[in-house]
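Just so it is clear, none of the values below were taken in a lab; they were calculated from the coordinates. Because the structure is a prediction, the values reported are computed rather than measured. Cβ atoms are built from the backbone, for glycine too; each structure is taken alone.
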Structure I
Amino acid sequence: MKLLTTKRIAVLMGGLSGEREISLRSGRAVWAVLIRQGYDAIPLEVEASVVARLREVRAQIAFIALHGPGGEDGTIQGMLEVLRMPYTGSGVQACAVAMDKAMTKCLLEHGGLPAPRGFVRTLRERRRSLPSGYKFPLVIKPVNQGSTLGISVVRKKRALRAALDAAFAYGPAALIEEYIDGRELTVAILNDRPLPIVEIIPKSGFYDFASKYTPGASHYQAPAKLSNRLTKQLQALALAVHRRLGCRGATRVDFRLDKRGRPFILELNTVPGMTETSLLPMAAKAARLSYEDMVEAILTSALQREAEWAPSKGRA
């Protein structure tokens with residue numbers, strides 16, 4: 001097998017977000033695959049000394065396996081841009097926008113893409129009553145978090161304050177959306193190619209953190225049992241979001257499909273999980289791509305970035 005690159009690859013994992021443990025699992029899985037495939041790869045846990053560590057190990061390419069704030073919001077991407085170190089996945093702007101659920105919602109609505117009705121409530125506004133026209137159940141979630149951390153489905157008014165407090169534990173703003181009763185679906189994009197759709201059926205009835213990362217807590221159908229028309233519609237919507245935000249490499253777009261078969265876009269993840277229960281590897285497998293093939297496909301996004309940067313190397 002011919003390697004895509006002989007340069008040293010640092011697999012960045014860990015970080016300081018609430019998704020640290022998931023990131024470590026993703027990163028170790030990626031690193032193990034790269035080593036098995038013959039790449040010069042090293043695992044690197046991200047902390048305050050990350051720049052010094054990258055230089056110490058003489059890393060030349062960064063494979064980002066970080067999730068949540070600090071790793072998926074453009075922060076680490078911006079640092080790597082300054083270091084002029086090619087990295088996998090989406091760039092600074094795409095990551096920052098996708099991590100901000102309120103900003104993503106604005107872009108979706110402006111582009112005429114379907115999303116649940118919703119609004120932002122800040123910590124200062126937590127005691128305000130709901131705007132007219134909003135009825136329970138509602139979904140409350142932090143504006144800048146992933147892995148369903150701090151998310152709640154509120155079915156009664158009396159539970160609203162506790163749900164807001166849970167969201168505010170992760171930041172000063174919460175997104176309040178209408179709850180779409182129906183099926184949970186996700187579409188992964190790999191290098192501008194939509195993969196087979198995965199349906200998520202949590203045993204608890206709600207796809208929360210435990211349902212995501214506890215083996216056996218959810219059932220998955222890959223590919224999802226959908227009509228060809230609906231499959232193509234969802235894949236086209238996912239690709240449209242991916243492109244509208246300027247993403248690259250691997251992303252994942254989450255949907256709810258209501259009882260009438262209408263899709264609603266929930267969010268886009270710029271660094272999807274790559275653990276044994278993660279949805280991106282599941283979608284890749286449904287597309288007859290091995291885990292190794294998927295990792296190499298993601299690696300090409302860093303090599304493309306390296307090629308784009310090449311003409312500017314050495315300039316003042």
Structure II
Amino acid sequence: MTKVFIDGSAGTTGLRIDERFRERDDIEVIRIDDELRKDINERKRLINSSDITFLCLPDDAARESVSLVENENVCIIDTSTAHRTAPDWAYGFPELSAAHRDRIKNGKRIAVPGCYASGFIALVYPLIAGGIMSKDYPVSSFALSGYSGAGKKGIAGYEASDRPREFDGGREYALTQQHKHLKEMHAVTGLDKVPLFSPIIDDYYSGMLVSVPLYTDMLPVKKSPEEIRKFYQAYYGEANNASGFITIADEDDEEAGTGFLASNHMSGNDGLKIYITGNEDRVVLSAQFDNLGKGASGAAIQCMNIVLGCEETKGLHL
């Protein structure tokens with residue numbers, strides 16, 4: 001029986017991880033008394049009593065928790081931003097390459113990708129690794145997310161009866177181009193320039209759509225939408241994506257065939273779906289997933305399953 005402690009179990013991601021363990025008979029969740037949630041000595045005791053500790057905390061608190069580890073056998077899976085670009089931490093996106101998967105499997109420090117970053121990196125990393133896009137391409141991205149990604153305070157604001165009327169529609173933010181996921185998006189993909197990024201939060205609970213537009217004549221070799229689709233199908237084939245978390249939409253995909261892509265279409269699902277739309281000159285790449293699934297708790301549990309050597313999809317929904 002694997003002993004798991006969730007440091008920050010009262011937050012959105014922590015609650016979602018805890019829910020996934022209710023149907024598992026191979027996990028024993030070590031629980032902290034509510035009145036001791038901020039007691040550093042009790043947290044230290046539970047972290048070092050666990051086999052795996054999930055950190056579902058703000059960045060500074062996550063760093064503090066890591067400093068409490070004395071048992072060298074404890075595996076830390078951090079869902080915060082704190083360690084995503086740290087060279088001594090495994091980046092928790094196993095489908096990117098065999099090297100990423102091996103580092104997760106053999107690592108004791110694993111950083112779970114950010115939600116927006118998961119979609120962006122799923123689209124851009126393979127293009128650069130496969131020579132389809134050069135590192136100096138001026139990448140931009142726009143994205144749409146449900147309000148659950150805003151945390152407990154943000155959720156309460158959206159669900160309040162007296163909320164401002166502006167909450168009824170989509171709201172663009174990170175207008176200063178300082179979004180916390182940009183560092184990760186830049187570093188993991190290896191782009192020369194930090195991408196332009198325009199996220200929008202909207203009035204629905206969960207689900208995300210991250211898109212990257214391309215001018216095909218700015219690629220090293222001009223590619224048609226169908227050629228790009230076949231590239232992704234090959235890249236995310238059996239070798240990197242054995243458990244099928246990432247799927248590539250067909251040209252006649254039912255969802256895309258409506259002329260619309262819904263950002264809540266994958267809500268409740270722990271996978272990620274890639275769409276290639278557009279024409280010979282201008283292509284839009286889109287990643288559709290649940291910001292609380294492949295963008296947070298689902299990815300964290302997937303990483304844990306890899307560490308434990310059990311079925312990668314165990315306890316997840318695809």
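Looking across I, II, the calculation of Rg and Dmax of the Cα atoms in Å, for residues 179-234 alone that yields 14.6, 40 traces back to II.
The maximum of FRET efficiency 1/(1 + (r/R0)^6) of positions 115 and 155 (r between Cβ atoms, R0 = 25 Å, to 0.05) over structures I, II, that is, the highest value, falls on II.
Out of I, II, choose the structure whose coordinates give helix-only ellipticity at 222 nm (-39500 (n - 2.57) for each DSSP H run of 4 or more, over all residues; to 500) equal to -8500 when calculated. The value was obtained from structure II.
For mean count of other Cβ atoms within 10 Å over residues 163-170, the highest value in the series I, II is held by structure I.
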